[in-house]
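Following this line, the structures themselves.
Nothing in this text is a laboratory measurement; each read-out follows from the coordinates by a stated rule. This one's a predicted model, so the numbers in the text were calculated from it and none came from an experiment. Cβ atoms are built from the backbone, for glycine too; each structure is taken alone.
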Structure 1
Amino acid sequence: MKPLTDLPQMRTIQPKILYYGTPVILLNTLNEDGSTNISPISSSWALGDNIIIGIGTNSKAYENLQRHFECVINIPNPELWKNVEALASFTGKNQVPLEKLAQGFTFKKEKYQVSKFTSIHSISFKPSRIAECPIQIEAEVKHIRIPDYSPFFAIVETKSMHVHAHENILIENSEHINPAKWSPLIYNFRHYYSLGEKKGKTFRSET
């Protein structure tokens, strides 16, 4: 362990956001007319086959999930960042919330059109999948909770039902995704990044 004198100086700060480097997901939910809404999301994590998502309560995704308990979690690679960013300033809510208007959001229903993504049918669920995303997860919504300490966000608990992956990121003749061939798009303090060089692996790795 390094002595404290060899470590960088520390400073206590108050950053406006805490997106400290998480994978981007594109959350597909079902609109009232049966079409699919696409929402870029930067807050999610997995525990086993459960994926927990954080979304704003003023979003179309939140509105849709309260009505229809199905979603598709699409995970883009770094090459798709411009398609993701093309969605960033739009909301699927026809009446744009005032706080979103102040941030520059405008209404756009046809998310596939603006992002130039390709829609493909899901196996079991009504929201479509995004063909270009190397990983697509059909998931069932199990619980939605709004924290009493932060009413502007909802915690959505989902269970993975079907996982789809592009063949070129899989280890041949296995169910494993090859980490040497797969990299998620990373949202790092509102900038897009890919993964860096490999440093090692955990003792529980099976590949």
Structure 2
Amino acid sequence: MLKRLFDFVCVFLGLVVISPLLGLIALVVKLSDGGPVFYRGLRTGLNGKVFRIWKFRTMVVDAEKTGVTATADDDPRVTRVGRFLRKYKLDELPQLVNVLVGDMSLVGPRPEVPQYTALFTAEEQAILSVRPGITDRATLWDIAEGEVLAGSDDPERAYLEKIRPEKTRLQLEYVRERTFGKDVKILVLTLWALVARRRMNHR
């Protein structure tokens, strides 16, 4: 109950503060190619319930029809504007709406597409016992996933072999050890990691 109240208050105030930025990004995405502003992909949430995630669109229209879900930084489907948004994680900001309505939390296992959660073992099913989040321990470990996948001939396979095993291990660890205090710590570390990454990119 405390976590949900914390999420709601923080996100409500956050959306009020950053609404001009959200409006500006939406305008830039729309003017870049005339396509939709948002991407509404399917994700598996709490107790296996499927929901649609909010993101600013960073890829060409109908990119998902290629059937490839893992996205490398050098993926040709990513637009020029999208590349900038992904670099600074700005495409993730609309997920605050998912938190506001209760589909997600600020902190929790990153929600996967149904085809990946279908691969969960009996042990990994525990990941679905908590509300998915915008950030978690796995996010801190792999904050630049697109860079890891860049240059791969098969990003999907690279994701499953190089990222998914450690990602699910960290998510299970989070589920077992989660506390409100640790959630706050993950939020602070995430913000610090993003600021540090931005500074490095400007050097």
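Quick notes on this one:
- Structure from which 3.1 was derived, distance in nm of label points 7 Å out along Cα→Cβ at positions 60 and 188, options 1, 2: 1
- Computed 1.1 for distance in nm of label points 7 Å out along Cα→Cβ at positions 76 and 116 - originating structure among 1, 2: 1
- FRET efficiency 1/(1 + (r/R0)^6) of positions 4 and 124 (r between Cβ atoms, R0 = 41 Å, to 0.05) derived as 0.15 - corresponding label from 1, 2: 1
- Each of 1, 2 could give Cα extents along the principal axes in Å, but the derived value 43, 41, 36 comes from 2.
- Given -15000 for helix-only ellipticity at 222 nm (-39500 (n - 2.57) for each DSSP H run of 4 or more, over all residues; to 500), calculated: source structure among 1, 2: 2
- Largest in distance in nm of label points 7 Å out along Cα→Cβ at positions 20 and 164 among the labelled structures 1, 2 is structure 2.
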